[in-house]
Structure P
Amino acid sequence: MKAGQPEIWAVIPVKETSEAKQRLSAGVPQEVRRQLALFMLEDVLAAVSQAHGVAGIAVVTVDAGAEQLARRYGARILTGDARSGHTAAVAAAARWLAAEGVAGMLQLPGDVPLAMPPELSHVLSMHRTAPSFTIVPSHDDRGSNAVVLSPPTVVPLRFGDDSFLPHLAMARQRGIEPLIIRLPGIGRDIDDLEDLAVFARMRSNTRTQSFLDRHGIADGGAQALCAVQRKRPDDC
């Protein structure tokens, strides 16, 4: 980070991986979902650790595997409200950062393995020209895949499948016009079997892709998606 620039920490909430990615259960066994969650998290941690403008990383979790992985990337482990859901975990981290005097927070989920350092660097660079609220929506403009706030508690965040438009409204209620940045990597999260199939077809150079290839998970996920959608295999 250049001298004189305000500190921005990345915050990544991680639920217990034994319960991860329930919406993949029709095509991916529980133990494989647990491992998949960790591979996706490592892709995110690696990208954040290489992004320009990130002063520190905080991972909110009580999961042993996630904690071990986060420490490998020099992350601070926070446990406050880690079992209370994504929204509560991020709010607890924002309060901690504010109490520590950190100027800003970049919130990222752990399931955006296509997020790359140049994208993250771009978001942080653009945020420094914005009023105080920058957001990267999911590919379908429903979710909020990255949010940057300065200060960390300037707008209360509420996450869910349709959080993007409510986040814009909450920022505007506080007199802040959000900066919206659409990016293909950060915008591509993996929540369900369709997301998994789309991700696998993109053939990315990620740990997540390698894991899927080694275990044939992507093919299995696509076949399960066909079954859920009641399509013939030849149509998938």
Structure Q
Amino acid sequence: MSDVVPFTIEALELGPMENFVYLIQDRASGRAAVVDPAWDVPAVIDLARQRDVRITDILLTHSHHDHINGIESVLDEFDAQVHLLKSEAEFWGNYLDIPTLHHGGDEIVMGDTRIEVLHTPGHTPGSACYHVGDNLITGDTMFVFGCGRCDLSGGDPEQMFSTLRRLGTDLEGGTVILPGHNYAEKTTSTMGEQCEGNPFMHFDQCDDFVHYRMHYHGKHRDTPYGPVALGEAMPDSDRS
């Protein structure tokens, strides 16, 4: 059996919010999926053409403007299918009539590449992560040493707490985290590193997590994010 990985993933950092836009390329079919197309679609299209692949799929982690503002520009160039969770389409109010709405646990097959759709609510009700081989494209669910805000429309810190605990438990420590923004001192990490150094992964009690996410973090921590030692995310005196 061949050990060659059937796909490649390349990242482009685009736009004023340091978004990462990912291009998943299937080696066998020449198909590609763009994840969260935004800001500079010509750069994404140029990369696809340089790699001699055609964009057949658009994968959305969630529906906030900074992750979706290039969808129509991609569709102007390619006959691509849009993929998102049904719960996110309902929250957003768009793409409710497309035949590719998903539920958590669904699989998208692109040539020899299999992409598992994970429902990871917290940043929005239908936020998704895409598990591709040993990689997890996390959108705004998890950043390197951080996580997405829960105070925007649709955010829910209790759901985020449950989501992050589940990801940390269910995925292998070597899983490579590919976040939606370049907010940290490095662009990628592993799940093992996140369980050790991401302060949002350190809480055992939901109430403590909610207080940290909603009231403490923004006042005490700035980008670029670095690792935080276990037990140092928030002093005991502030856990109220």
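helix-only ellipticity at 222 nm (-39500 (n - 2.57) for each DSSP H run of 4 or more, over all residues; to 500) was computed and gave -6500; which structure, P, Q, did it come from? Answer for the origin of the read-out: Q. Taking Rg/Rh (Cα atoms, Kirkwood Rh), for residues 21-124 alone as the criterion, the top structure among P, Q is P, with the largest value. Between structures P, Q, the greatest calculated value of relative contact order in percent (Cα under 8 Å, 6 or more apart) is seen in P. Taking distance in nm of label points 7 Å out along Cα→Cβ at positions 133 and 213 as the measure, the highest value among P, Q is held by P. When distance in nm of label points 7 Å out along Cα→Cβ at positions 93 and 157 is calculated for each of P, Q, the greatest value falls to Q. Can you spot which of P, Q the value 2.2 was calculated from, given it is distance in nm of label points 7 Å out along Cα→Cβ at positions 29 and 141? Computing distance in nm of label points 7 Å out along Cα→Cβ at positions 29 and 141 on every structure in P, Q gives 2.2 only for Q.
Values quoted throughout were computed directly from the atomic coordinates according to the rules given, and no laboratory measurement underlies them. What you see is a predicted model, and the numbers here were worked out from it, not measured in a lab. Cβ atoms are built from the backbone, for glycine too; each structure is taken alone.
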